[in-house]
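In what follows, structures are represented as structure tokens.
Read the figures in this text as sums done on the coordinates, not as results from a lab. Note that the structure is a prediction, hence the values are computed from the model and not measured. Cβ atoms are built from the backbone, for glycine too; each structure is taken alone.
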Structure P
Amino acid sequence: MSFDPERIFEPFVPLTLEIDDVPMVVPGLQLDGGSGMFLVHWFNSQLRNFADPQFNHLEASVDGRVKGIILPPELMLSCVELDWPSRFDPIVDDATMEWYVARQATSLEDELNGLDEQ
């Protein structure tokens, strides 16, 4: 299924990928993963949505690893408008809960380190 490039809007970019030797246009999004920029698109990521929206995120395969990325709600909605693959789980699974807690702890540690530097 190829995507109409006219429907792709900023900050998304049209990407042409070959899937089974068939060129396809899909929306892509350049993100900063902390350790560098990477590109997510329909075939390497999916939206993860939960009954409790604080756990909503984009799950992407980057360099052979699964990475969770919290996106602003407006960007998540834009992904939905672009028919981004998604998965709804009413209950947060253990792996997502561990990822979320680790991310919150890292964010808190970063904030505390920023206070120390002031």
Structure Q
Amino acid sequence: MQFGSLLKHYRQKRRISLREFSRLVKLGHSYLSEIENNHKPAPNDVSLMKMTKALGLNDEEKIHFFDAASLSKDLTDTSNFHMPADISDYILRNGVAKDRLRKEIYSDNKQ
């Protein structure tokens, strides 16, 4: 399912109007409508995190939500990889994970 359709599904499932959701996540309702109709890609990671909180998504729903969001970005631009927001947030907050990834990256580059 495309990101916008998934967002709309979760919002309607929780019986939150588009205008109320707009207020909760501090994004314009017309912008959100364009996303829900798959005319725009997912918003930035900060907005995505606000959306998951406003929607009260469970862990499984968050996985689908963040993966769909990253896939909605411009995939034709191969120089611009989009990591799901939950993973990038975890890495940024977790020094051990960040250090291990960097060690892995730099050891791969030496081979």
Structure responsible for 4.2, with distance in nm of label points 7 Å out along Cα→Cβ at positions 23 and 95 calculated and labels P, Q on offer
Q
If mean count of other Cβ atoms within 10 Å over residues 15-22 comes out at 14.1 when worked out from the coordinates, which of P, Q was used?
Q
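Of structures P, Q, which gives 2.1 when distance in nm of label points 7 Å out along Cα→Cβ at positions 7 and 31 is computed from the coordinates? Provide the component values of the computation, followed by the final result.
Numbers: P: 2.1; Q: 1.0.
It must be structure P, since only it matches.
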FRET efficiency 1/(1 + (r/R0)^6) of positions 47 and 103 (r between Cβ atoms, R0 = 35 Å, to 0.05) derived as 1.00 - corresponding label from P, Q
P
Figure out for me which of the structures P, Q the number -9500 belongs to, where helix-only ellipticity at 222 nm (-39500 (n - 2.57) for each DSSP H run of 4 or more, over all residues; to 500) was derived from the coordinates.
P
A value of 17 was derived for relative contact order in percent (Cα under 8 Å, 6 or more apart); which structure in P, Q was it taken from?
P
